[in-house]
Structure P
Amino acid sequence: MNWVANNLDLIAQLSLEHLKLSIPPILFGFLIALPLGYLAFRFKLTRGLLLTLAGLLYTIPSLALLPILPTIFGTSFLSPLNLTIALTIYAVAIMARSIADALQSVDPGVRQAATAMGYGSWRRFWTVELPLAGPVILAGLRV
């Protein structure tokens, strides 16, 4: 316990660095996975293909991906951008399936009620389906 008390500045500095490196990939991953998950949910023909491709992204070992990314994007090996891209790829792989499953979990009766009230497909998605799917999506973020 003495060590923690003596190194609070270091702990705060490293915690802030961790947040700087982890929050952008989660946000970018969500922004990419949201349309992919929606497409997988909305169009049954694309569900298998999109979720399989997302699953394949997750199978790429990080020790293989991290040295390959600098050659593709022209960044240095130790660049934070390199890490952000790699973590975004893994976030998309996890969140695409999570979002598709979350949208699938919304009660069809709720969708019908929103449509009966005159909601268009985009308005229904943003104001009804996405908020109701939110807890399942957040559960997928924990992974």
Structure Q
Amino acid sequence: KPLLLHGTVKDEAGGVVSDAVIDIWHSTPDGRYSGFGGYHGDMPVEYYRGKIRTDSQGRWRVQTTLPAPYQIPNKGPTGALLTMMGSHTWRPAHVHFKIRKDGFEPLTTQYYFEGGEWVDSDCCNGVQPELVMPAAIEQNMQVMVLDFVIEP
């Protein structure tokens, strides 16, 4: 399913931050990540990863595909610990962002999808209410609108 991501980057005073670099990465539609040698076969490292820059108005926009929930490795100590705690090993679908601009502190975050599977019971307890974005449709695709604020 297609996913449209767009928004702005501003400073704390509400000023436009142009030419900021936004790294974006997320799982594949079947819940895998590129760049983890040995775990996902020969999937190229750059799959479902990219960098874009904000325009002169601090705007950014990218079209990708909807990520899927995925199971963290459930063998070994992490799986054993979660099992002892009575927890499952599933993460909800989410998209990672890292925003960088000279003169500003980098911002690294991730956002989840309202109503998504495992959002209410993330095995890593990473889901915070302010990181769950409402379901919206634009141009016949799911959309996530994010306005980032970065600090000097």
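None of the figures in this text is laboratory data; all of them are computed from the coordinates on show. Since we're looking at a predicted model, the values are computed, not measured. Cβ atoms are built from the backbone, for glycine too; each structure is taken alone.
Work out which structure the value 0.25 belongs to, where FRET efficiency 1/(1 + (r/R0)^6) of positions 15 and 87 (r between Cβ atoms, R0 = 35 Å, to 0.05) was derived from one of P, Q.
Details: P: 1.00; Q: 0.25.
That value comes from structure Q.
Identify which of structures P, Q gives the largest calculated value of percent of Cα pairs over 26 Å apart.
Numbers: P: 40; Q: 32.
Of structures P, Q, the maximum of percent of Cα pairs over 26 Å apart occurs in P.
Assign the value -1500, calculated as helix-only ellipticity at 222 nm (-39500 (n - 2.57) for each DSSP H run of 4 or more, over all residues; to 500), to the correct structure from P, Q. Don't skip to the answer; put the middle values down first.
Working: P: -27000; Q: -1500.
Of the structures listed, the value fits Q.
Given a value of 27 for relative contact order in percent (Cα under 8 Å, 6 or more apart), calculated from one of P, Q, which structure does it belong to?
Details: P: 27; Q: 31.
The correct label is P.
For which of the structures P, Q does the calculation of P(r) over Cα pairs in 5 Å bins from 0, in percent, for residues 95-134 alone return 6, 22, 27, 18, 12, 9, 5, 2?
Working: P: 6, 27, 32, 22, 9, 3, 0; Q: 6, 22, 27, 18, 12, 9, 5, 2.
Working through the options, I get structure Q.
Going by mean count of other Cβ atoms within 10 Å over residues 63-70, which of structures P, Q comes out largest? Numbers along the way, then the final one.
Details: P: 12.9; Q: 17.6.
Once mean count of other Cβ atoms within 10 Å over residues 63-70 is tallied for P, Q, the winner is Q.
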